[in-house]
Structure I
Amino acid sequence: MKVLQLKTYPDPCLKVKTKPVEEFDQDIRDILKAMADMMYLNQGIGLAAPQVGLGLQAVVVDTGEGLMNFVNPVITERSRKRSRMVEGCLSLPGAAVGVSRPEEVSVRARNEHGEYFMRRFTGLAAKAVQHEIDHLNGKLIIDYLDPIRYFLASRKLKKADPAEAGKACEVICHVGGKDKPGA
């Protein structure tokens, strides 16, 4: 059994490159459900597995069009047209970073049952999906800053009051019958 807790900067879990999910069983469905619960509890629009200390390629997103689960997501196509948007992150409480990203992306992933799907995203959904996939590669929004701004932001975030961080969700998640190291 594993209790999921929202990881905040500078937790090393946030910089880990994740591993693909290989088994599509009740465990992965429980993890995705717990991640969605945590995302909603903290009033986010997306959450990636590293943000709750799991080294898996799993993401949940809800930009107002309903919950979407992505397992082993890959961006297969990016538009050339880019736009800048100020992004926040549940794992970087108080941070707001202008990030330039493609306006449209196509994503290939699997759902919680292991079924493949492809979908094209635009607008906020495209930005959210890209943001969460960045997490799977250990990339944070502050990594888009120039070195001086990165240094200042990281210092400020390290000094942040832990009480202002995301709410810890007391969700018990059964992962393969026992806690998995790095999971």
Structure II
Amino acid sequence: MFDENQIQVPSRTDVWLAPKGTAAPADCTTAPAAGWFNVGYTPEDSLTFATEPTFGEVKSAQSNYPTLRYQTGDSATVSVDLQQWNGDNFKAVYGGGTLTEITPALTPPQYKFVPPKIGARTEIAAIVQVTKGDLIYRTIVPRVFQMEGVSLQLHKGAESRLPLKLGVLGTDAVDPWYTLTNDPAFDPGV
């Protein structure tokens, strides 16, 4: 059936991050509770959620094509550029680290950010939300890990973005990611 209402053209996107283990909302309309922070402004074209399954195959002498394909693994990533520079976003982009006030206290106050040491990156949780009118698609990722280096473009007179690329982590105890929506097109009874 053809239905132009099922074409997705997001009117808004939002990304929230929290420490691993922070309770996520149980539905797509409840605001994330304490512990979650919105990363703020992101460019219109930078948010990507990608899955990357891997497959093995069996070849047989009786066919020029594989006779069996089977899934051997799965992975997923969340990528977005952050336009706002602040302590929470720096820690997210660099995979953790520490933020302290320089002592003795200066006027105005000054701060020091130190990225995490090797082996000290921290897992976090993420929520990626896409809104189209009254429809909400909220992807919850209980465990993600910043998995790439940071290359900042620091050009005079140009916007400098913080690149965030999170790799989804899994466990048999929790779904690695899931999407909550109020879109009636997802009703399994239809």
Structure III
Amino acid sequence: MVAQIRFGVVAHPQYTWMASETADVTNRSGKIGFNGGLILEKYFAENYALMSGITISVQGGKLSYEDTLHYVVNDAQVRILPETKLDYSLQYVQIPLGLKLKSNEIGYTTFFANLGFTAGINIKARLKDSEKQIQDENISEEIKLFDLGYHFGGGIEYSLGGNTSILAGITFVNGFVDVTGRNEDKISLKNISLRMGILF
């Protein structure tokens, strides 16, 4: 019988990128990031649970714009020419909320699927550009405070005895709100992660 409430620790190496819905912004490449923290599972039936938690997620991506951009760095305005590659490094406190569907145990192994929403609060935003006019500078005022996306994924759990188990899986998070302060375009965050952790 599964415990009604389970706590866990997870670590997610992840590949992240920034996607644009406008033609004048180009995704140049993604970045390797990391997401880790605590999760909570509240079972309301044998094989179904509500999932939440709190994690710190490091993500970002590289973009170029067809327009000339202006950033204020150290009280001075910096002019970024079109097609300059901009490298964003962003950090969020994330709170997922979703549903977990779990199979019956086969030997010591169970399979699960999860889906839901992930809300994020930006706590750090840094930028550097390929022309070295901006070198790892704080741009928190250019990044919106809140992010929101949906997630889905799946994986396996292996029981270590009692309520303790290790887990491994894969999760995709698709952000659907604009994370930048520019009104001319919509830039959203995406990531795919390898999920590893332990549940108690």
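Where a number appears in this text, it was derived from the coordinates with a stated rule and is not lab data. Keep in mind that what you see is a predicted model, and the values were worked out from it rather than measured. Cβ atoms are built from the backbone, for glycine too; each structure is taken alone.
Quick check: 1.6 is what I get for distance in nm of label points 7 Å out along Cα→Cβ at positions 101 and 149, calculated from one of I, II, III. Which structure matches?
Values: I: 1.6; II: 3.5; III: 2.2.
Label of the originating structure: I.
Suppose FRET efficiency 1/(1 + (r/R0)^6) of positions 5 and 77 (r between Cβ atoms, R0 = 35 Å, to 0.05) works out to 0.75; of I, II, III, which structure was it derived from?
Numbers: I: 0.50; II: 0.75; III: 0.10.
The read-out was computed on structure II.
Given that distance in nm of label points 7 Å out along Cα→Cβ at positions 61 and 109, derived from a single structure, equals 0.6, which label among I, II, III identifies that structure? Numbers along the way, then the final one.
Values: I: 0.6; II: 7.6; III: 3.4.
Going label by label, the one that fits is I.
Which structure, out of I, II, III, was mean projected area of the Cα convex hull in nm² calculated from, if the result is 9.9? Mind dumping the intermediate values first?
Working: I: 9.9; II: 17.9; III: 11.2.
Traced to structure I.
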